[in-house]
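Alright, structures below, take your time with them.
The numbers here are math on the coordinates, done by the rules we state, and not lab data. What you are looking at is a predicted structure, and each value in this text was computed from that prediction instead of being measured. Cβ atoms are built from the backbone, for glycine too; each structure is taken alone.
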Structure 1
Amino acid sequence: MHKIVTVEGNRVLFLCAIVGAAVLGILYYFLRKLPTTPRTITVFTAVTVAVCVLFYMINVNISKCIAFYGGWDCGMVANSARWIFEGGELGYDDYYTIYSNNIPITWLLYKLYCFSSGMKAYPYNPEFIWIQFQCVMLSLAVLCSVLLVLRVSKNLGTSIIALIFNIAILGISPWKIIPYTDGCTIAMPVMILFLYSMVRGRKSRWSYALWFLLMFLGCLSGIMKATCYVAVIAIVIIDIFWTASEERDVRSRLYGLGGKMLLLIIAFCLASWCRQGMYQTLHYGYNPELEIGWSNYMYNGLNEDTTGACSGEGLEIVRSFAGSDKASRMQYELAGIRRRMQERGLRGTLNFWLRKQVMNFNDGTFSWYQEGYFQAWEYPELTDSSFMEPLRNFFWQDGSNYIWFTTVSQGLWIFVLLGILAEAVLLLVNAIAGFRKYGMSVREESSELLNISVTMIVIFIGMFLFVMLFEARARYLYNMIPVFSTMAVLGWCGIYRKCFLMFDKKRQ
């Protein structure tokens, strides 16, 4: 089990996070009564867009100073994208036959490489466009998160804090320079969550168009990164529950749910059709019998040596069953899962999962030290900036200030986890108070915030179970950071709001 190294331990960083929360509370106190009018909302949205553009430019300039070619899977898909562009093949023998989930990211990198190579005035080596694309996704994630907070909180002060904090936690992460599924999909979960908030706020037929769009984007990003399906599933579950609890006649509710489920099926089929198009573009022959499946990932997820992270054991099982049908391999893997759990017993299995979750959630760098800088070699020099050496010393694992990067990242992550806890507690308290006062109905003015808050909690629970049951490491949480940071901001600001309301009442 890997352990992150910081200047101070988690106890000290926990206290630092509490101090940071107090400072943020003071900021909220002065911002909470900013007028929320159509004019101020328009101005704030314009400012947010401008800040996101600036955030993109800063990230690109930082990336030019610290970029390097990665190893492991991210290096393989990058090489394959280049080889396809040069008229070659995917390569790597049976790698893509087994890991067909990496075909969509290879296709995306190939298309981006074609675009940059076709630009006569493109100032960098063609691969750098992969990093630029991920910087765009980071800015899009910030924008969607802030607009989501503004929509559900209806408070400019909370939205300003969301803008500041998202820039801090997304800007500190160097994962933007690793062109892989994590960075390329980082905006998708929070984007579909924002679209869902728009669906819940509309009663017209346009809500069905938005529903189809968010389901399609969710399924399309899911074929690249399976964790995106967690957000889709959470939204579907909450929408079914919410629609069932609406005060409408049964027939109209059933028609509404039926229409949405039909659109979900169409969106999934359209995303699958797009995936087939990617296969054809890359001349890839899909073989479902050799494709690695969920049972293999769950088998790997119980590996003791790696504490449930990637191991060569699962790959060897797939290769040893070459020529056999997939059902036989799945039976072997399921038998292995049962054997491992029986050998540990209930208490031993729970203890293993606890150690695994500590490894996954106790890492604010999201496995950067374990995977991000693994097998790295430098890019051709992209800039002669005087910031290059200080930035490399901060972000690169052999840098003199690298430990400060891990410390700041861990402190911000602890702040997020505490904010998520605050959001969960507030949700529980509000639900109990609401049911006591209004029964099962929900007040109209609070329903949108409650709906999104519940959805985010379900997403968090889904991600918790995902990384607990299947092969995982902290990196698998990376593309959910915008959702988690949104939860944290709403949680902390909800605490501040209650405290200041009590303070205002006492003063009166």
Structure 2
Amino acid sequence: MSFQNNAQVGLRIAFFASSSIKPPRLPADCLEDIFKYLSDDTDSLYSCLLVNKLWCQIVIRILWKNPWNLNSKPKYNRITSWACITRTLISLIPDTSKQILKRNGVEIPPLIVSSQLSSPIYNYLGFCKSLSLKEIHRVRREFLDLIPMSNIEKVHKEDLVEKEIYKLFLERCYSLKYLQLLDVPLTDCPGATTSLSRLCELECNANISSKTFLELSKICQHIQIININPCDKDNKGLATLIKSQKSLKELKLQCSYRDFKVPLISNAISTLSDTLICIRLIKNICISPTTLRYLSNIKTLELDLSETQSSYDILQSINLPNLEILDVKFDEVTPFYIYTNLISTTKNSLKKININHWCSVLNEEISPYLHSIINQCSKSLQYVTIWCSQHVFLDIKQLLISCNNLKTIIFETLDENDYEDEYDNGRMILDLLGKSAPCNLIDLRFNGKWNFDVTDLHKFLEIWKRRKTSLSLRVDIYPFTLSRECINLIDKHREDGILKSFSWC
């Protein structure tokens, strides 16, 4: 549903909330489906709280599903909302936690306690589905701001307050879907067995105690996404947790150290061949070189490596026949032919090949890369990065004709482009696209050094006018001057619906 439609629904509901007219009597499940469209329109939802008890019950569930969703509010309202959330949480703190805080010099002022309901109407946290350290830290700050003590004292009490807030959530939440794990023994959190039994996404770091991970492995066996940041320690408990998962689909590992490996965790990952379909490796590759060889069902491989890290050891001699997305965000070191070889192991499954321009590509490596795409991805490919040189235009033409499902093309030039000045690569590629562009193409981007002018662009857009689809065009090239003539040309084709969008860097 569009923002405009959401606003109309909000206005109609707000009308019932503020008028004497009785709202229509709809079943609770229908009302909930309607109110879900207003999840980002908290003002309208607040109005609905006042209609009747049923509406209030439904809206409370929606508001507290993600009470941290305050970005749409003005800054002042965000500040007051955090204060209200914190005071509500204080009203839910059990006596045992209050006693622990008091014994350690953190006593909630009587004025705050008396201002809260002795018994809240709802267990608000029971509806909450996500908990991250960012939210815990903000509540901790708001909490300590209410306590009369010096800033130095507050710093020393931060860990204690953070732990008790964390325990409160695990005790009161009925079913968390997302959790950023703290190194707090789950035996100290009596409600953890219930609140974490349906956990879907876990964010953690490998420095958390092995015991905490072992406790978690006994509660959670159906986590779908695990993000380990940092993964700078080979943690036996974490390996056990990973190995115990029956539905793990996505794994993200971010390692700070070069040439550091985690054999226990790597072995656990190797056992997930039936379920794991996405792996993301950030900064440095910490899993053992043979790990990916056991994961033939991987559909998404993402690499965002440091300037000195190569993926050569882990990618050489592997087969990923079901790979659908190859996303190389940064990799300056790995030989480019490694990615060409990886593409050649796929079986018409690849939908997206995004290889950032930071990759080092040699002129003689482009043609094998293009032919690997033509031979293995022609039926499935929708998004691709293509490097150009004057020797491969026939190969590019063959790719454009073969891969007729392409929707997005990013054209790159080589770093070693002294010879590029000798020919009009921009004019030639625009001419080629005008004649042979795939019928589904809607997004076109140029990065690097291209030689074309306003006349070349105008000719291309006039040819594109014959198509029924608008084009999004992004130009991040050198040299390129956005002259008044070029601006007028772009504006005209926008008005005519030929260009959906145009951006220039």
Margin query: I have 4.7 for distance in nm of label points 7 Å out along Cα→Cβ at positions 95 and 207, calculated from one of the structures 1, 2. Which structure is it?
Written below: 1
Check: Computing relative contact order in percent (Cα under 8 Å, 6 or more apart) gives 6 for which of 1, 2?
Finding: 2
Notebook entry, point to check: For which of the structures 1, 2 does the calculation of Kirkwood radius over Cα pairs in Å return 26.9?
Noted result: 2
Notebook entry, point to check: Suppose you compute helix-only ellipticity at 222 nm (-39500 (n - 2.57) for each DSSP H run of 4 or more, over all residues; to 500) for every structure in 1, 2: which one lands on -13000?
Noted result: 2
Note to self: Quick check for you: by percent of Cα pairs over 21 Å apart, for residues 271-446 alone, which of 1, 2 is greatest?
What the structure shows: 1
Notebook entry, point to check: If Rg and Dmax of the Cα atoms in Å, for residues 167-318 alone comes out at 19.0, 56 when worked out from the coordinates, which of 1, 2 was used?
Noted result: 1
Item checked: Computed 51 for percent of Cα pairs over 17 Å apart, for residues 239-350 alone - originating structure among 1, 2 -> 2
Notebook entry, point to check: Given a computed value of 1.03 for Rg/Rh (Cα atoms, Kirkwood Rh), for residues 103-246 alone, which structure among 1, 2 does it belong to?
Noted result: 1
